[in-house]
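Participant: Dropping the structures in below, format is structure tokens.
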Structure I
Amino acid sequence: MIMIPVLILQIFLFPWETSVIMNVWVNSRQSLALQDATSQLGSALQQLYLSLNHPTIPINTVLTDLPSLPKFIENHFYVGNATLKSVSDPVLSSSRVLEITMRLATTGITATTSVILGSNVSWQESTFKSNSTNACIIATKFSNQTINLRFGE
């Protein structure tokens, strides 16, 4: 007779606990996948910048990269943008930091990465959409040696 309330409690407690644990596991897995995609995108941006920053590359050169990122993370597309910031560290004073933030649609999970670039970089406000068929990164070298980076479609 004493065990009946305990058994009834277990009927409700175990499914609820399992649901909570599974939600934490799914969110962690999605967050990790989004962080990986964000890091890969940051690496691709940095590589494009470094490729164009060499003095032997002629002006008005345009490079486009189609990153090999998944279009969806567990049936959710993701969007991202970036912000260019100056570095306050005296050692890196000639550098600028591009901070990339990605958000997994409908879940609100976000991931951020930062990429160190040179002082001659500019960022054109744009949005990366993973489910776009033409999601890409575009880098352009101008006559004043400035390298403009942006997301394209």
Structure II
Amino acid sequence: MPGSAVLGINLVDRLQPLADRMRQLEDRFGLRQFDVYRVHRRWTGVERGDGNVVVLLDNLLDPRPLVSAPNNQGAPHYELAPGSKLDEGEILLEQVSLTYTEAELTGPAPMPPLEEWFFRLVDARGQDIPTRYYVLNGPPRADRLKTMGWVLQLQRARIAE
């Protein structure tokens, strides 16, 4: 479900519904690997991760954004840990519909102490890629020139379930 941004009468804004429909075609062709969810939740304890979790928002970004590595720098990679490996790194979400407002992508500001905002990436194509969690690594950038969509830089995060 798209966001609540009030689009203007300029050409980019008027073409946004067409751009979103074209992205949905890419998705139908199977070119978009991940379902990306915005997640906002609150903990009932005295600090994050303590007590029970109350989900305030768990919403699929529509159409599916393009997930990529920023210039192959900081791409997801494995860090060795005793007896295992942990995946780390940054990703970009590109071509996120301009129908979303910045606040719909960043969550409440300031974030209340017992709340958290993150993105959950879920394999949508059956390759059994594990679900991964990311947080914003900077403010979103509206790219109206090249991709007609938001660009979000995300950093891998460890999220308590």
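Where a number appears in this text, it was derived from the coordinates with a stated rule and is not lab data. This is a predicted model, so every value here is computed, not measured. Cβ atoms are built from the backbone, for glycine too; each structure is taken alone.
Participant: For Rg and Dmax of the Cα atoms in Å, the calculated result is 22.1, 87, so let me know which of I, II that is.
Facilitator: It must be structure I, since only it matches.
Participant: Hey, another quick one. Using the calculated result -4500 for helix-only ellipticity at 222 nm (-39500 (n - 2.57) for each DSSP H run of 4 or more, over all residues; to 500), pick out the matching structure from I, II.
Facilitator: Of the options listed, only II reproduces it.
Participant: Another question, if that's okay. If mean count of other Cβ atoms within 10 Å over residues 56-63 computes to 10.6, which of I, II did it come from?
Facilitator: It traces back to I.
Participant: Which of I, II yields 2.7 for distance in nm of label points 7 Å out along Cα→Cβ at positions 40 and 96, as computed?
Facilitator: Corresponding structure: I.
Participant: Which of I, II yields 2.1 for distance in nm of label points 7 Å out along Cα→Cβ at positions 48 and 144, as computed?
Facilitator: Here the read-out was taken from I.
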